[in-house]
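Asks: Multiple structures follow.
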Structure 1
Amino acid sequence: MERLMLKRSSLSDKIINYIQLQILEEKVNPGQMLPSEKEMCDLFSVGRSTVREAVKALVMIGLLEKKRDGTYVKEHFDFAFRSPVDYKLILKQVSEQDLLEARRVLEVQLVGLSAKRATPEDLQAIHNIMERMEQKIGENKLEDYIVDDVDFHLTIASSAHNTVLTQQIMTIRGLLIDFQKRLLDLPIIPKCHQYHCLIYEAIRDRDATKAQTLMLAHLEEIEHTLNDMSKDKP
């Protein structure tokens with residue numbers, strides 16, 4: 001990678017674009033290790049936090065991966081090269097309200113498509129995740145439950161078999177996990193799991209309208225609970 005001089009504005013965005021361009025132009029290849037964090041700081045004339053922010057975003061959308069000995073370009077990736085606007089989501093420069101609105105738009109539509117299109121394999125995958133979530137609740141492993149919770153929603157999205165819509169929700173997986181972790185301090189997880197069971201049953205029964213109604217109610221209950229929590233804060 002060649003030395004690059006950057007201005008102070010949007011440094012992480014420029015590093016993201018630069019790394020993407022290096023891969024697109026095959027100057028850096030799948031499976032290749034990137035320079036070390038220190039070397040990238042020297043290359044871009046920036047601090048470690050800026051490099052870490054850019055690398056974190058690229059890892060979260062699946063272009064790079066962290067290994068014990070360094071950061072690598074993934075061998076296989078199936079995402080579209082994105083603009084800095086997309087990375088503002090990944091880097092959490094997005095409001096909670098915006099995320100909730102996006103989920104209502106995307107997930108309500110996706111669950112309806114899932115009810116119409118899910119294959120037997122899709123249904124089994126959703127059911128397996130539900131069983132894992134129930135086990136985590138029983139063992140009080142709630143942080144692990146949150147990861148399965150997000151995967152439950154993403155598996156439903158995948159079972160809609162719409163590449164564009166599914167990719168949109170997959171992009172914000174990291175944001176969803178961080179958002180859901182806020183629920184750990186609230187007595188809402190058992191209720192969430194009840195909704196998950198009902199949503200799964202509606203998908204299994206091919207009832208798209210019911211699945212969409214349940215998904216909307218599920219997301220709205222989370223929103224109302226978080227709003228109530230905010231009001232109770234001094």
Structure 2
Amino acid sequence: MTAPVVDATLHHQPVGASDRVAYGFVKLLRFCADTFFAKRYGHRAVVLETVAAVPGMVGATLNHLKCLRRMCDDKGWIKTLMDEAENERMHLMTFIEVCKPTAFERFVVVAVQWVFYLFFFGLYLVSPKTAHRVVGYFEEEAVTSYTHYLAEIDEGRSENVPAPQIAKTYWDLPDTATLRDVVLVVRADEAHHRDVNHGYANELIGLPQTAVAPCPPHVVLEPTWKAAA
């Protein structure tokens with residue numbers, strides 16, 4: 001499988017105060033990640049993918065409850081956001097196999113996840129549009145980080161190890177797949193999430209939808225009740 005072409009330069013220009021707050025917050029997170037991890041992109045991915053898997057689950061939960069209260073259709077939002085959370089979790093499981101996080105990094109994951117979950121839950125209650133814009137900008141930074149990771153691999157500073165089996169199964173990669181192939185499909189996933197969340201933020205304030213980058217095909221993880229049926 002060939003990863004879709006990604007436009008790594010795509011950027012939503014902030015419009016209005018909430019966009020600027022969202023953009024500034026994400027840039028602060030980027031500064032912290034750059035300071036803590038420097039060029040250890042595999043370890044950075046483990047922590048950041050843990051954070052990235054939170055918004056989809058929060059958004060799906062709150063939209064599910066809203067639709068129950070209003071007795072209305074969700075227009076596909078819940079499944080889309082649940083799929084996003086699952087996809088980000090698979091990114092995490094892949095990079096755990098690649099770089100084996102230390103005990104300290106596992107502690108950071110737990111601490112950051114709780115703080116970010118509570119923050120994002122509150123933000124989504126107050127302003128879903130701002131919350132989706134935060135995710136859109138977060139994914140922009142993820143695309144940039146994975147582009148830098150590719151450069152590290154191509155220039156020999158990061159070893160292009162064989163792809164973990166979990167990644168080969170999930171993205172249907174060939175047996176000869178390497179870390180570079182994994183980073184390519186993960187980056188394409190992030191570009192897709194970037195465009196979906198910017199699109200949701202636009203939809204919430206009546207702006208036109210933008211084009212969405214294609215998502216690499218991957219295995220659909222079926223719930224256990226379907227296997228038992």
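The numbers here are math on the coordinates, done by the rules we state, and not lab data. Please read all numbers here as calculations on a predicted model, not as lab measurements. Cβ atoms are built from the backbone, for glycine too; each structure is taken alone.
Asks: With relative contact order in percent (Cα under 8 Å, 6 or more apart) coming out at 19, pick the structure among 1, 2 it was computed from.
Replies: It traces back to 1.
Asks: Work out distance in nm of label points 7 Å out along Cα→Cβ at positions 181 and 213 for each of structures 1, 2, then name the structure with the largest result.
Replies: The maximum falls on structure 1.
Asks: Now for a different question. Work out the source of 2.1 here, i.e. which of 1, 2 gives that when distance in nm of label points 7 Å out along Cα→Cβ at positions 117 and 141 is computed.
Replies: Corresponding structure: 2.
Asks: Once Cα Rg over 2.2 N^0.38 Å is calculated for every structure in 1, 2, which label goes with the largest value?
Replies: 1
Asks: Which of the displayed structures (1, 2) returns the greatest value of volume of the Cα convex hull per residue in Å³, for residues 53-164 alone on calculation?
Replies: 1
Asks: Quick check on the output: -24500 is helix-only ellipticity at 222 nm (-39500 (n - 2.57) for each DSSP H run of 4 or more, over all residues; to 500), derived from one of 1, 2. Which one produced it?
Replies: That value comes from structure 2.
Asks: Match the computed value 13.6 of mean count of other Cβ atoms within 10 Å over residues 109-116 to one of the structures 1, 2, and report its label.
Replies: 2
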